[in-house]
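Nothing in this text is a laboratory measurement; each read-out follows from the coordinates by a stated rule. Quick caveat, the model's predicted, so the values are computed rather than measured. Cβ atoms are built from the backbone, for glycine too; each structure is taken alone.
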Structure P
Amino acid sequence: MMAASHFLRLPVMDKARVLTIFLGVVRAGSFRRAAVEAGVTPQAASKAVRTLETYLGVRLLHRTRASSA
């Protein structure tokens, strides 16, 4: 698991990208659909959300095989 400081070390544009991907997952209800919208792999989208969750110290999404709530 990444250290919470990993998010802080990201360049501003990467922080914006992490937040944009997170919002896309929330809006789409799916890592796969959000990843397609963002032009990244589902694994990269998941990693972006994990980075944000680690930084905040809280689980933001309930992950299931079918979707994210």
Structure Q
Amino acid sequence: MPKEIRTIDGDTIDGVLYQHLGDYSAKTEDSFYKLNPNVARIGAVLPAGVTLIIPDPIVEQSSERLSVWD
């Protein structure tokens, strides 16, 4: 479930995503901007007090099958 956070002065989008999700992939960034469409207008460095919605972590499933003999 997406969670809502408030920025502190100097936060950046990639820093916030890495801090809360441990990831800053293109898919994570796309999900973030869908939930926060107007945040790009603020700029690269965010001021304190901006409310952001952090997306759920994206889990990619591997199509590779492993066996105990590999």
Please state which of the structures P, Q yields 2.0 when distance in nm of label points 7 Å out along Cα→Cβ at positions 9 and 57 is computed from it. P
Upon calculation of Rg and Dmax of the Cα atoms in Å from the atomic coordinates, which of the structures P, Q produces 11.2, 32? P
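Match the computed value -8000 of helix-only ellipticity at 222 nm (-39500 (n - 2.57) for each DSSP H run of 4 or more, over all residues; to 500) to one of the structures P, Q, and report its label.
Values: P: -20000; Q: -8000.
The correct label is Q.
So relative contact order in percent (Cα under 8 Å, 6 or more apart), computed for just one structure, reads 37; which one of P, Q is that? Before the final figure, lay out the partial values.
Details: P: 37; Q: 52.
The read-out was computed on structure P.
Among the shown structures P, Q, from which was the value 0.9 of distance in nm of label points 7 Å out along Cα→Cβ at positions 17 and 33 calculated?
Values: P: 2.4; Q: 0.9.
It must be structure Q, since only it matches.
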Which entry (P, Q) yields the derived value 1.00 for FRET efficiency 1/(1 + (r/R0)^6) of positions 25 and 49 (r between Cβ atoms, R0 = 25 Å, to 0.05): P
